[in-house]
1. 1, 2: which one has distance in nm of label points 7 Å out along Cα→Cβ at positions 54 and 78, as calculated, at 1.5?
2. Here helix-only ellipticity at 222 nm (-39500 (n - 2.57) for each DSSP H run of 4 or more, over all residues; to 500) was calculated and came to -5500; which of the structures 1, 2 was it taken from?
3. Compute relative contact order in percent (Cα under 8 Å, 6 or more apart) for each of 1, 2 and report the one that scores greatest.
4. Given a computed value of 23.1 for mean count of other Cβ atoms within 10 Å over residues 6-13, which structure among 1, 2 does it belong to?
5. Out of 1, 2, which one gives 38 for percent of Cα pairs over 21 Å apart as computed from the coordinates?
6. For structures 1, 2, calculate distance in nm of label points 7 Å out along Cα→Cβ at positions 38 and 94 and state which one comes out highest.
Structure 1
Amino acid sequence: MGNLDALSVARYFVELSATSDENDLTNLKLQKMLYFAQCKYLAQEGKPLFDDGIEAWEYGPVVRAVYSEYKKCGAFPITAFDDVHLPSSGKPLPKSIKAVLEEVWKKFGRYSASYLVSLTHKQGGPWKRYYEEGANAMIPLSALKAVGE
């Protein structure tokens, strides 16, 4: 697997959202951005962007560690201030990874969380295939890779 954790990727999305005219990066939207980033990177590089698994929760794909870190924000946008107390992984993201994340942000960042939920809930998609009420099943990397192709 790679050596990034999803929280490092999430923090970069928080940075990117801070440059938006209107920050609407809630935890729900952040989860979808992580999902699309993982899918794209898997398809492009043939390996995962981050080691954390993605689970199928009621409102779509979720990285549990990132959800837990930002759940204190509730339905409010996450800002850089929410990150100040977080320990740093110590490793800055490589430019090549930042480029992928910026591409994902450019493509999906302008959409609302509810629209992104509708995209992740598409018939036949990984979330739809693996979601079981109350189970929070893990979505396999092979299913995520197919989304990014």
Structure 2
Amino acid sequence: MPTSLKPNLMTEDVNRSVEFYRDLLGFRFAAAVAVESREIVTDYQAELPLQWAMVQRGDAEIMFQSRASLAEDAPHFAEQPLGASLVLYLEVEGLEELFAAVKDRVEIVLDLRTTFYGMREVWIRDCNGYVLTLAEAVMAQ
């Protein structure tokens, strides 16, 4: 029986992905593997090229792996497009504040709205083309 889901997203630039999620969305750098040495690092260093990394925020964990690294394991990834038909649904606290902080720095796919199922949501595109839904439950009135 599964106990968690941790998406591993292909990217052209693992460092850029870490910085996007850390700087714009408040994720914390958890761990990575350096390209050259293949050593595991737990302190982010912008000048160290990474082939894989994981970021965390609350219970959410997302991994990023370079196209080259993924293609070593599974060659069919070499020609696959980034972004795919995937939407990552992230429940957050303080959606309005987060949206205010990032709205001028990201592509808005679907503007801030309240849904019929009681969530306040905005859809944005990350630096790799993946769509993120940022969502917060609407307080009952």
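The numbers here are math on the coordinates, done by the rules we state, and not lab data. As the structure is a computational prediction, the values presented were derived from the model and not from experiment. Cβ atoms are built from the backbone, for glycine too; each structure is taken alone.
1. 1
2. Details: 1: -15000; 2: -5500.
Corresponding structure: 2.
3. Numbers: 1: 37; 2: 21.
When relative contact order in percent (Cα under 8 Å, 6 or more apart) is calculated for 1, 2, structure 1 comes out on top.
4. 1
5. That value comes from structure 1.
6. Of structures 1, 2, the maximum of distance in nm of label points 7 Å out along Cα→Cβ at positions 38 and 94 occurs in 2.
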